[in-house]
Structure P
């Protein structure tokens, strides 16, 4: 356990209790899981696509977007600022959206829920709007960091009233333009601070040149995604070490196809590894900037075998689960699933580089340690990660803390441990419209 002389980390936030009737009995695998699954679109790509479409000089068709709470909140925010976001004509069941840009304007109110992309990507748009824009969200959203972003926006010419909190609720007093220019900030808390400025930067009068100063920026694949999508929209972007420059100019994009969400593939591929089965995720792209692509190497190191075919990417369990020592700084969102598999492994694991997860939907490091230990495991918190020593696990309630990835990690443990009940499985709707249904389909 942590040394008593060491600073104690913050406890996880979000609900840790629920009436028994609200618990979801996690199914236990009766044998090797064998399935083929198609996943909904990437949340990260969907919300970046919606922002770029709203800034575009032309209407944009967003194909196969994710339909989830986070994407609905983003669409709602853009509508509040004046853009039209509606089902595309003739899209049928694909869910394609047609985004028709319009002059950004207030007064408006934006509900960010607990979506990091909404609370960080939309304020720069609000600064470009004419009129005031109020922001608020779920109670946890008021605890999540946005101060670095707000200070950067002020330095670039925006007027923001947050009561000195550096957090929600806040009001942005848009003037219809943002000067832009060069700004330095500490993005070690979230790569979204940088992405937020880059996505709107072409519309700033002087563009934007963002410099990072501080510990390493996490989630590099998400920054790569932002840069790649901007360039596809005709925006001039140059990058250097801890430096990103967007030139002023038009955003022109008419069609964006959203890839399947590879991070959401994590629990389904884990099902193959844990059960000694085989799961194929359809449509796995040959080239991608998604963090979830790292699952191929991570799960191979944990005992799986990965192969590609025209149908997609297949992971086959070999009947052994190995612990892993990994720096997950760039792919922190995969941590809950990796930790769940590590709790079922034959050897210890050490997961580091993820201090930023303490400020996600909940303090994921503290939450994972608490829930693995609650089921009889041994998980020790590090300042920036976890050490997990496998122990025989028992059934019990696995609390989600209103965090979608905590909920799915409980489902993974439940594959091998009878009697696991996940609290508030509905929180998975944040990024997966029907996780329980997909999970049942895979296990069937």
Structure Q
């Protein structure tokens, strides 16, 4: 078997470090690079098409009008709606995270928040009919986020939303900003997006499938080096290593798009492959990788045997692993949602604070990020596909399954839509 090459992974990461929002030309460019790389290993990639909604921010502008005048740099939140071309004006009110005590009784306010509203808070805020929402970054050192909200939330109402810096938000509080103007113009359209799939069919247990995955899209106008060119490079390097191996089980590599828009690619994959889901024994997911300075972490959304197993392997090879049993906000959750166990590897690093901003670039990327976790991932994957009997039960503990359900209901707001459609159908 070939050895994991950290420098090769970094080279791929750098090639993919450009904006790759799903449904745009950036995604298409990344897809072509990935397909070419997989073909060079001898694979015949399959493109699985699905539809999603995507967007383009045309203009985002926020001004304080009273008691002083100042334009505050901002970035728009995708799918949050548009203002008229001239914008909207309104009184400014700081409402923390949507605290009922702080919410105004009247409509038409520009609400200043210390963080983006989650699903339940968003529904409550929309009942107040704000003119717009101004979201502060979480700390004074992060550049502006380039994000979107879940498209399905729109049925509860729209309020054009932008991000501003922590320092500007603090200045507004300290000096008592009373009135402002917000302009947010964006296009939204239905687009085609694609998952990329290759596999090595098992020679002894071909009906048993292990999926190795990552998402290759990024948020809008962001290089997305660690999130998730780094994870994509990890999966491509694993695909190269196993390209000349005959596994006992079927080993399938999948690069998803649309993760940043609400796990669209992995949800579409699960739906498309519904008839064969019982064959999938486990999913191994790689999301957020590449930071040279950092440590390695694992989230297990599956049987309790995996955590102690990985702890033993980590000690045997001499690397530190931070392992928890939980839900991971990534494509692995789409499989956990239908009862398929998942293990997600990610890199804890200081560069993670730059995620979803234009600082998520290659400045602090290095082969050190892959030097220890790469060989361990190869070993773990080899065990899964070549053990005479699959070493782990195909189950998700009840407490973790409950968290998965809550993740889709309370964070993404997607499960509620599905249940409503069932009743209406």
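Please treat every number below as a calculation from the coordinates, not as lab data. In this text, all values refer to a predicted model and were calculated from it rather than measured experimentally. Cβ atoms are built from the backbone, for glycine too; each structure is taken alone.
Determine which structure produced the value 26.1 for mean count of other Cβ atoms within 10 Å over residues 122-129, calculated from the coordinates; the candidates are P, Q.
Details: P: 26.1; Q: 16.4.
It was calculated from structure P.
Work out mean count of other Cβ atoms within 10 Å over residues 114-121 for each of structures P, Q, then name the structure with the largest result.
P
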Taking Kirkwood radius over Cα pairs in Å, for residues 154-193 alone for each of P, Q, which is largest? Q
Taking 2.2 as the value of distance in nm of label points 7 Å out along Cα→Cβ at positions 74 and 330 derived from one of the structures shown (P, Q), identify that structure. P
Can you say which of P, Q returns 1.6 when distance in nm of label points 7 Å out along Cα→Cβ at positions 242 and 266 is computed? Q
The value -0.94, -1.10, -1.26 for log10 I(q)/I(0) by the Debye sum over Cα atoms at q = 0.14, 0.16, 0.18 Å⁻¹, for residues 66-297 alone, derived from one of P, Q, belongs to structure Q
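Out of P, Q, which one gives 15 for percent of Cα pairs over 41 Å apart as computed from the coordinates? All intermediate terms of the calculation are to be shown ahead of the outcome.
Numbers: P: 15; Q: 18.
Structure P accounts for this read-out.
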